[in-house]
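*Asks:* See the structures that follow.
Derivation of every value follows stated rules applied to the coordinates shown; laboratory data play no part. Not measured: the values here are computed from a predicted model. Cβ atoms are built from the backbone, for glycine too; each structure is taken alone.
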Structure P
């Protein structure tokens, strides 16, 4: 029985329902490759890597050459931090199907395991044999350049980097967006827990005790924090409303807002937060900002915040009255959740930054200033909030463990997103972290993101040596990795555009 594309759409938008349906199908149709494959994909969509791995392996048992199952099983091992296991799995996938994608991962994982000669050989084999239209070529050129730099071969590295830069000049949007998006997917595996709402809530709560500068709503993970939530609700700062979120939901799936504490307490596998009931309103509607951060080096730590971003606005006029009956179309600002809502208007002109349900952060800051707040001060607070979040990651040891786990350039620069709510007084609140922010979207989103991805590419993919480089500097670049890192930092600063360095 063939399964339709409708189930893949269900996985994307109603993951829990999709999993229930697919578990029943896999039980009813135990020999169905597609049922097991899609069930695995549903767990991968929720970053449930161990469960996804189980079902990908069941798929392989039914269809040993299934390329998607082979590569995604290996990717699950990578995401779980098992680099040796992932390398063996990608080698197996390549031996079964000759996949260029599997061979690229062989290069990447060999690099992370400090087997530089093997990494370079894998990348060179891919580049020599891949079709000119292969989507893997930009990633292989980047991987080869980075591995050659770690091997102390900057001149050879620049040859590969020059080919990648030439591709970028011919196809700037597709090259930069695909490379940055792929890098986010292949990041250090310890980024994943912060995309889990429960892990993020716990980390934020612990960090506030040591560093109270960060502003985020009080958060409780149920069922573990049920007593703490009851105590908070009985205290003097109890809110009028609570927002309840599935732990691994995305795109606004499954979110509810309630004034009834009993309803909030009844949840399992959810995060309950104090609802910020005085948001800054845009033409009477609630919105949130997508703010972008960039980590270009784990050791020494260098990071930036982008001074532009996206504002997404709920379609229904906001009513702060808990008894007003407003549903998700009033309280939840994820645009994807409201597609089909007649009140959701998305301007199709990418030049329009302050109309419809999707706007720019700069337009929001101008609007705040025009309404008597200080937009510039608000961005300063946003920058401080991003700094606070990066300090949290540093205090948790993420950057130190990444730096200790592999050669310096085995992990590409990391772009991440923070969802931030501005309150009626102009102060930003951290709501969620997006490990791999989407590149595509409405026309304004694509314009803003295209410029940002171009900037990230130029910052992190420059040539170390050019015609003006003195012979003694070339010698230093060949002999000293410190000189290579210093040159990379110079390229970053010279090309940072709207990225503002964080004070860490």
Structure Q
């Protein structure tokens, strides 16, 4: 083991600085992947992500062994990952191995060679441990999840119940794509019988009805990507995507022949395509048996669950969306404190205006306030469009797709004005009328704030705005009276128009 790596793998979780890069290597049944994260934080952002589809679990159900060519490819990848971690200056490396390594007769020999290749001790996960980490990844990356997590790999399917931060007892079933194809001899009919028999052993599915199913794993993400392309879905972000369940089943999606089918299939890694039919079959059967209210894709799983597990209770309790928005605010805004002040300033306005917000809408508003100035370095003519694209496709967690659209539209309207002209109609449709209205309302408030503050902290607390005696009033102290320009008056008027209220500037004593 490298001396540098030897010292860091013995560190207790959480002792290293949050800003130091950390790496996780995941030796799965189908792929071997390295992800280097920016740090051990509530909303970790990948600095580097590389995978190789090795197929370690190929033919394991019939031979009981890892194929030698797959072993060779995996060991080459691990040696490369070791060097990449050194080059990136990572402070901690964790290596995990899953179903194929624990099922194979030559698994122990492979793990010994793998440890020599990557220079770090490898944790061989039990099925129950893998299920728990997958669920922790979903808990870390989705807001208040309530349902069943299913993590489909090449060798196994892990199933576990989640209710908010509470993770239930998980189970593992031999239904990974490679193993299922091997057991079924390539027959979809035989595979269907196997899937039904195995899923009957999953008591968790009995509690799935009218709750959500959270799909983790590369094959299910590939199905989601195909569906996005075939339906022309406007937001190409995998995490938080809700699969459309009214199109005849996912097996039909794989087998369908249509004008967009070839393009959709081309978006899937060629080595993964043969497994699509088995992943679709498993998902169809879970939906048929469990009758979930919907299926949400989680791009976060075992790796992120491990990072989440290492956090302190205080860090785990933080809102991942607000944490990520706060980080972007710190990195990109002219004055990060101004974004924090916008949260409190708009809080006071919303209380006085009696506009009712849900808890989810309030947290979205806070995130939008923190993101309001992230596009300021763009050319003024393109700040709206660039902010929209940056925010809609940012590496955010704890948010669904309508929420992403709200954030992007709110900052777009802040730059371009609250008129609907020129806004992204697909994103507006995905957000829905309620969130579009709230995005315009927040943008109108932001358009009042920025001409007063020039995006600098320390001014907003002295300039409260709210509804009083039926009129929206911005209060300016005497020393800030010269800010009462025609431009500012017009922006306050636009805010009043949204709420059908008279509006203007009031003078503080």
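*Asks:* Please state which of the structures P, Q yields 0.10 when FRET efficiency 1/(1 + (r/R0)^6) of positions 91 and 315 (r between Cβ atoms, R0 = 35 Å, to 0.05) is computed from it.
*Replies:* Considering all the candidates, the number was obtained from P.
*Asks:* Can you spot which of P, Q the value 17.9 was calculated from, given it is mean count of other Cβ atoms within 10 Å over residues 171-178?
*Replies:* P
*Asks:* Identify the structure, out of P, Q, from whose coordinates mean count of other Cβ atoms within 10 Å over residues 83-90 was calculated to give 20.8.
*Replies:* Attributed to the structure labelled P.
*Asks:* Hey, another quick one. Which structure, out of P, Q, was semi-axes √(5λ) of the Cα gyration tensor in Å derived from, given a value of 38, 30, 21?
*Replies:* This value belongs to structure P.
*Asks:* Of structures P, Q, which gives 59, 40, 29 when Cα extents along the principal axes in Å, for residues 187-338 alone is computed from the coordinates?
*Replies:* It must be structure Q, since only it matches.
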